[in-house]
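Structures are listed in the sections that come next.
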Structure P
Amino acid sequence: MGQNIVSIVMGSDSDMPIMKQAAEMLDYFEVCYEIDIVSAHRTPDKLFEFASNAHLKGIEVIIAGAGGAAHLPGMVAAISPLPVIGVPIKSSNSIDGWDSVLSILQMPGGVPVATVALNGAKNAGILAAQIISVKNKDLRGKVIEYKAKLREQVIEKSRIVTAKGA
């Protein structure tokens, strides 16, 4: 895929160590993406511009990560017609990450945000690939292959544990 079809945004550069995991999964699935910092609180104009126009640039899924009050995913979802995957991030100013989880998870009716686990950007990248794979058979094949590899890894680990326990 040549054109960016996923947008990864985060509230701060301190979120990058977590959000790069989404990028790594998209790289694995060979899905093109863009990545940027868009703060809901410090750059509201940039947030509005981004969320209003992402679909016009060919973006199909948005992954938005934020810590603390974590308004970024919900605000993006309020403006954009695209599916938004929220990544709650345990940050230095968070309440053990719970504030981020609840801010993203507890969206009002009509403004859905698919929410992954705290610091779960890897799963956000996988979920974005799965969403896109609905209309892309090649990508669906890669997702199926990935899941088969996960299965094989567990089977192999089970063999090792069983052999050591015998």
Structure Q
Amino acid sequence: MNRILKFCSSKFGTALPEGGEIGVREKVLAEALNKRLATYNKHMDDMQIRKSMQELRAIWVMGNEYLTDAAPWSAFKTDPEAAAVSLRVAINLIRVFAILSAPVIPNASKKLSDALGLGLTEKDWINTDMLDELQVLKPGHTFTVPDVLFRKITDDEVTEWEAKFGGTDNG
């Protein structure tokens, strides 16, 4: 989240940029997200938290894969409109992540919501097609660039926690 908002703010300012049209890449992403969301919702309804978290992680991974494929940082140099559309979709993905993460990681969800100026609550949910959800936030919607959401754990912390909590893996 931090890197995409930071990149967008450096190239277009702290508002979603105009330009570009939703294309095949975004439609394929939306179709795949629809399937994952249905599975996520089913697992949540069935209170299968571990399976729900696997789906949530897969949804986050799909967002990262989309960004890697769209590469707005490279597209910006040759096709600023393609970069603009991929940034809008990526920032709308942040909104989706905030909503889907609320039941299980509420603090992270709130940080995402706050960065996008949304004021999301636990009553917000996704009930429409993901292609529509990837276009909810329109050009001109403002955001702030927050601190890194999840910091990297240091090797020293891993060592300390292994000693403290018996983190050896005996297979």
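With mean projected area of the Cα convex hull in nm² derived from the coordinates and found to be 11.2, which of P, Q does the value describe?
Derived from the structure labelled P.
Matching task: -15500 is the computed value of helix-only ellipticity at 222 nm (-39500 (n - 2.57) for each DSSP H run of 4 or more, over all residues; to 500). Pick the structure from P, Q.
Of the structures listed, the value fits P.
Matching task: 32 is the computed value of relative contact order in percent (Cα under 8 Å, 6 or more apart). Pick the structure from P, Q.
Q
Which of P, Q yields 128 for volume of the Cα convex hull per residue in Å³, for residues 115-154 alone, as computed?
Answer for the origin of the read-out: Q.
Here mean count of other Cβ atoms within 10 Å over residues 59-66 has been calculated and equals 26.9, so which of P, Q was it run on?
Source structure: P.
Suppose you compute distance in nm of label points 7 Å out along Cα→Cβ at positions 43 and 147 for every structure in P, Q: which one lands on 3.0?
The value was obtained from structure Q.
Throughout, read-outs are computed from the coordinates displayed, never taken from laboratory work. Being a predicted model, the structure only gives us computed values, none of them experimental. Cβ atoms are built from the backbone, for glycine too; each structure is taken alone.
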